[in-house]
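Trainee: Right after this note come the structures.
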Structure I
Amino acid sequence: MTISSVTGLKSTVTSPPVPSRPMADEELPSPPTSYPADNGTTTHPNGTLQQLPQIIIIGVRKGGTRALIEMLSLHSAVAAAQNEVHFFDWESHFQKGYPWYLSQMPYSFPDQLTVEKTPAYFTSSKVPKRIYDMNPDIKLLLILRDPTERVLSDYTQVFYNRLQKHKRYQPIESMLVKDGEINLRYKALNRSLYHVHMQNWLQYFPLENIHVVDGDELIRDPFPEMKKVERFLKLEPQINASNFYFNKTKGFYCLRDHGRERCLHDSKGRAHPHVAPSILQKLYQFFHQPNKRFFEMVGRTFDWK
C-alpha cells in the first residue's frame, strides 16, 4: 500500500476510540504484524484526526533530530509528534500495539502528513522490520553528523545529565581509549559506525525510501538542506530562507514562523569537552574506513574528517 493511497482514504475512514493514555497491562493487545486494515486513523469531531506517521525521523542520536523536526514543522502540510515515542525500540511500548502508538500522534487535518522522531531507532536492530511491517512505503529521514563530532556530542549530553543529577562521571579520554587503543565497548562509538546500522535498514527499505540529511550542513546553513527534505517528501515548496535567522548569542540558527521567533533548547549547541589532539587523531583514523563503507552504501560522500 502506498503513502498516497493511505492519505486518499483518510477522510472517509472511521476507527474505534483510542485511549489518550496507555492502557492497563491486562488490556494490552498483541502488536500486529502488518499494516492496520483501517489505515491507522482515529477521527475528531472538528475534522482533524490522529494517523500513523507517513514519515519517521529514525536517527541518529545527537545528529540534529530535534532541529530537523522543528524545521520540518514550519511546513503547513506537516504535523509533528512533540515527544520521542520509542514505540519500535522499547518492548514496553511495542507490546501495547498500534492503538497506543496512534494515541501518541498529533491531531492533524486529512491532507497533512504526520511525522515522529526517535533517534534510537537507527541503531536498534529490531526496528527496521517492525517499521516495515507497519508500512513498507514509509518515508524515512536519517540525519547524520561527522561521526567524531557525534561521539563528542553524545558524551557531552551524558556528562551534563550526570552533572545535573550530582552523579560521578568519567573523563572523556577514559571513555574513548583503553590501554592506548580505541575503546570499542564505548556505546557512543558504536552509534557512530553508520555503515553497520545502515546495513540493517537496507535489508528492508530501498535507498529511495531513505533520505540522509547532512546534520553538519543543517547547522551551518539549514535552508538548502530543508529544500532537499521538501523535495524528498514531495511537499509543495514552502520553507523559505526567511524562516531562519542566525542568533549570535546562541551561536546557531533559530526559526521564524509567521512573525514568531523560536530557538532550540539551551541544551543544544553546548561546547564539547577539550580532547587531546592525539586522541582526536586516533578517532579520525578509526572512523576513516567505516565512513568509506557508508559512503559506498548510500552513493554519496560527506565532508567528514
Structure II
Amino acid sequence: MIDCDLPTEGRNPRTLDVDTLPTLEVLRLINTEDATVPVVVAAVLPEIARLVDVAVESLRAGGRVHYFGAGTSGRLAALDAAELPPTFGIWGRVVAHHAGGPGALAQAVSHVEDDDEQGARDAAEVAAGDVAIGIAASGRTPYVVGALRAAAANGARTALISCNPRTPYGDEVEIHIALATGPEVISGSTRMKAGTATKLVLNSFSTTLMVRLGRTYSNLMVSVNALNGKLRARLVRILIEATGMDARTCEKALAEAGGDTRVALVSLLGEVPTARATALLEEADGGVREALQRLRSA
C-alpha cells in the first residue's frame, strides 16, 4: 500500500497521463522532472558542507565514514564508497553497509530494509569518533534508523540523507540533508529523482571530502598509484599537467617514487629527493599543497 504521507510516494500531477504519451514525450516528461533535481541539491549545500567538515575532522583523527542504506539508497552508497579507492587512493576509510549484504546489491531483497536490529548489528563496528551516514529516500527505513541509533550509542556522529524533509528521524541526527524532490514520475519509484538527488549528494560529499583531505592537487587526481600500464600513462600525463615538465622527467620521478604520484609531484615541484618528498607528505597528512608549503617555509 502506497503511503501518501511520504513526499516521494504521492502521485505527480504533471505525469498523470504518462502512459498515454508517445515514447519521445515520455522521455521529455522524465527529463523535465530530472531537471529539478540539481536545484533541490543546491538548496542543501550548507548541510552537505557541514557534513564534509565533520567527516574531515573524523578521518584526520583516524576515524572512518560509514554509509548505511537499503535498496537503491544502499546501492548508491556502495557505489560511491567503492569508487573512492581507485580514484583517490584511500582504502578502508569510507565503507558502505547495505541491508541484506553483498547479495542484495545485485538482487533486491525487500524484507531486509524493515530489520532495524540488523541495522544495529551492522553498526556494531562503528566506533566513537566515526561518522555514520544513513541514506533513505523515505527518511524512516528501519534498517537505517536502527543503524544510526546504534552508531550514536557508540559515540559516532550521525547524519541522514533523505527525500522526506518532514521525517521525525531527522531530529535524531546531527545533520539532516533533506532533499525535497517531491513525487516521482511513477509514484514511489525512488530510483528516479530521489536516487538521482542522492547520487549527486554522495558524489559532492565524497569528492569534496577528498579535496579537503588533500587527495587532489588543483583539479588533478594525484592520489592514485601506478598499479598497471594504463594508470602509469595517466599519471605521467597528470604530472606533466601539474608541473609543465617533459614526459621523460615525469616518468623518471614516478619510477623513483615507486609509482606514488604525490611523492613524485612534491619531488618535482619542490626540487627535493624522493625521501624528502615522502617525509614532507607524511608531515602534511598526505596533502601535496601542505607539503610544498612546509618546504617553502622551512
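Trainee: Determine which structure produced the value 31, 48, 20, 1 for P(r) over Cα pairs in 20 Å bins from 0, in percent, calculated from the coordinates; the candidates are I, II.
Mentor: II
Trainee: Suppose FRET efficiency 1/(1 + (r/R0)^6) of positions 108 and 252 (r between Cβ atoms, R0 = 25 Å, to 0.05) works out to 0.30; of I, II, which structure was it derived from? Present the calculation step by step, with values, prior to reporting the outcome.
Mentor: Values: I: 0.30; II: 0.00.
Attributed to the structure labelled I.
Trainee: Can you rank I, II by distance in nm of label points 7 Å out along Cα→Cβ at positions 44 and 68 and just name the one with the largest value?
Mentor: Values: I: 2.6; II: 1.7.
Top value of distance in nm of label points 7 Å out along Cα→Cβ at positions 44 and 68, among I, II, belongs to structure I.
Trainee: I have 17.1 for mean count of other Cβ atoms within 10 Å over residues 92-99, calculated from one of the structures I, II. Which structure is it?
Mentor: Details: I: 17.1; II: 21.4.
Of the structures listed, the value fits I.
Trainee: Ok, one more. Given a computed value of -10000 for helix-only ellipticity at 222 nm (-39500 (n - 2.57) for each DSSP H run of 4 or more, over all residues; to 500), which structure among I, II does it belong to? Please list the in-between numbers first.
Mentor: Details: I: -10000; II: -15500.
Answer by label: I.
Trainee: By the measure volume of the Cα convex hull per residue in Å³, for residues 164-275 alone, tell me the structure among I, II with the highest figure. Could you put the intermediate results ahead of the total?
Mentor: Numbers: I: 177; II: 158.
When volume of the Cα convex hull per residue in Å³, for residues 164-275 alone is computed for each of I, II, structure I gives the biggest number.
Trainee: Consider the structures I, II: one of them gives 2.0 for distance in nm of label points 7 Å out along Cα→Cβ at positions 212 and 244 as calculated from the coordinates. Say which.
Mentor: Numbers: I: 2.0; II: 3.2.
Value 2.0 for distance in nm of label points 7 Å out along Cα→Cβ at positions 212 and 244 corresponds to I out of I, II.
Every read-out reported here was derived from the displayed coordinates using simple, explicitly stated rules and does not represent laboratory data. Since the model is a prediction, treat every value here as computed from it, not as a measurement. Cβ atoms are built from the backbone, for glycine too; each structure is taken alone.
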